[in-house]
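All of the numbers you see were taken from the coordinates with simple rules; none came from a lab. Just so it is clear, the structure is predicted and the values come from calculations on it, not from any experiment. Cβ atoms are built from the backbone, for glycine too; each structure is taken alone.
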Structure I
């Protein structure tokens, strides 16, 4: 679920509340890399005014994923993995690599 929000500019009250929060919970600042990740890989959420909440049903895709997948499709040629030809073998290799990554995870 994505929902829109308006006004990305923080009010003075919000800035003050954040400062108080950070003073009370300094360890929160160690998660700033998540803010950086959102800024660089998911900037379209802020640009379009979205707040993404449905992480159980799915997740937004990072800009890096889009670039890497686009490059794979742009420079590779893939076909039915049940055939016997170079493009079929390329598809089979991708499938096997995906299976291997999943099995390695568990």
Structure II
């Protein structure tokens, strides 16, 4: 049986190649990690901007709610005045009918 026995040069070449491949692999991992860290930083900025926008939206919605309440209050006053006016009209008609029966 011919068993291959590597020479010191073969072993050395293998180790050098293994080291280079390992370093290249780590370099790729570091590059991807750098991209990932950049993406995470961008996401953090986006989330911070969303929080700011949500707070502003909440302020705007609260202001809108107060405005709707004021409008509703005004409409209630107008409706009440309209109901009172209509009741007064009906009372006058009834009074006229009572004064001038048919």
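Some notes on this structure:
- Each of I, II could give helix-only ellipticity at 222 nm (-39500 (n - 2.57) for each DSSP H run of 4 or more, over all residues; to 500), but the derived value -18000 comes from I.
- Structure responsible for 2.9, with distance in nm of label points 7 Å out along Cα→Cβ at positions 65 and 81 calculated and labels I, II on offer: II
- Here FRET efficiency 1/(1 + (r/R0)^6) of positions 25 and 57 (r between Cβ atoms, R0 = 25 Å, to 0.05) is compared for structures I, II. The highest value is that of I.
- Of the structures I, II, the one that 0.00 was derived from, the read-out being FRET efficiency 1/(1 + (r/R0)^6) of positions 33 and 73 (r between Cβ atoms, R0 = 25 Å, to 0.05): II
- If Rg and Dmax of the Cα atoms in Å is computed and equals 20.8, 65, the structure in I, II: I
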